[in-house]
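Read the figures in this text as sums done on the coordinates, not as results from a lab. These numbers were taken from a predicted model, which means no experiment stands behind them. Cβ atoms are built from the backbone, for glycine too; each structure is taken alone.
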Structure P
Amino acid sequence: MKILTIHGYGGNAENFACTSMRNLGFETISPQIFYDDHAPKEFLEQMRVKIREYDCKMVVGTSLGGFFALALGIEFNLPTFLVNPCLMPFLHLPRLGYKGDIHGFMRIFSTFTDVNPDNAFAVIGGEDEIIDTHDFTKKIIPNHVIVPDGKHSGGTLNLPEHFRNELKRRGII
C-alpha cells in the first residue's frame, strides 16, 4: 500500500512518521516541502496530484503536514494519521516566522467540519511545546492517543507502536 506522508513546517521528508510507516512495510511517498514557496491552495493541489499519481491509500501528516493531510483525507475519504497536527496554522505559523498570507489556511480549515471520525487518528504529545491547540484536535479527532511526556517531535511519541496498534485495529495489518 502506498502512503502519502507530509512533514511539518521547516521539517524533513524523512521524518519519524515517514520512517515509522516505511518500517511497518508501507511504500511512502514523502516530498520535501518548502511551505513558504506556495500558497496553501497551490500546495494542496500538488498533494492531490501526488495522491492520484501514486494511487495513495492513506495520508500521514506531522504538524502543519497534519493540517493538509486532514484536508486531503476528507476530500479523498482516506484513512488519515496525524502527528501533533497543527490544525490552526493561521494561529501558529505567524509565531514561527511564516510571512505568507494566512487566509488560504482559513478556507481549508472550513472543510474540517466534514471530517469522518472513523477515518482520522491522531497521536498527540502531552508536552507539545509548539502546538497549544490540541484541545480542538481532541474534539475533532475523537480517535486519538495522548503520549503524556511526548513533545512536538515525532521521535518522542513512539510512533511505530501507536501506528501499528491503529493499523491492527483497522484490519490493515
Structure Q
Amino acid sequence: MPVQRLNHAVLYVRDVDRSVAFYTDTLGFRAVNAMPGRAAFLQAAGSANDHDLALFAIGTAAGDSTAGRATVGLYHLAWEVDTLTELRRLADVLREHGALVGASDHGTTKALYAHDPDGLEFEVCWLVPADRIPADVAVTTAPLDLEAEIARYGATTLGGVGVSS
C-alpha cells in the first residue's frame, strides 16, 4: 500500500463546540460539516481534503487520556507549517490561549507542542528544507530558540522542500 499522506484524524472530545472553537481560533481550521453537539468535521486552510480533523463528543464525564502514561495509544498529531514566520505566529496564538506546553529543536524539525481543551497533545512544526540539512545532522531534542532559527534559515524560507513536498 503506497501511502500518499494522512487524509484525516479523528478525536473523541468532551464538548464538540468547545473543541471546534479551539481548533478554529488557534490553528485556523474551518468547520465544513457538523452534527450540533455531537460531531464536527474541520478542514485546514489550504487543504484539499474534504476534512482533516473529525471531532466526536463523548460527554463531559469522559476521563482523561492515559495514552503513553498508563495505556498504549496515540501520543500526538503533527501539523506542518510552511514558514518560520507562521510557526512564530502560532507560538504566540497558542501561548495566548494557554495551550503551548513546549518548543523543541529536533535538528531537522522545529516544533511547538500544545494541548487542546481535553488535554490531547498536538505538534505544529517546520521542517528544514532538504538542501539545508547538513550531512552530519543529529536528531535531538533541545530547547527551540525560534528567533535564532529565523536568523539562520530566514523567516519566509519554505520548509519541508525535498523532505515532505
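Quick notes
- Computed 1.04 for Rg/Rh (Cα atoms, Kirkwood Rh), for residues 31-94 alone - originating structure among P, Q: Q
- Value 19.8, calculated as mean count of other Cβ atoms within 10 Å over residues 71-78, assigned to which of P, Q: P
- Of the structures P, Q, the one that -10500 was derived from, the read-out being helix-only ellipticity at 222 nm (-39500 (n - 2.57) for each DSSP H run of 4 or more, over all residues; to 500): P
- At a computed 0.92 (Cα Rg over 2.2 N^0.38 Å), which of P, Q: P
- Comparison across structures P, Q (criterion: distance in nm of label points 7 Å out along Cα→Cβ at positions 23 and 151) gives the highest value for Q.
- For 3.9 (distance in nm of label points 7 Å out along Cα→Cβ at positions 79 and 103, calculated) the corresponding structure among P, Q: P
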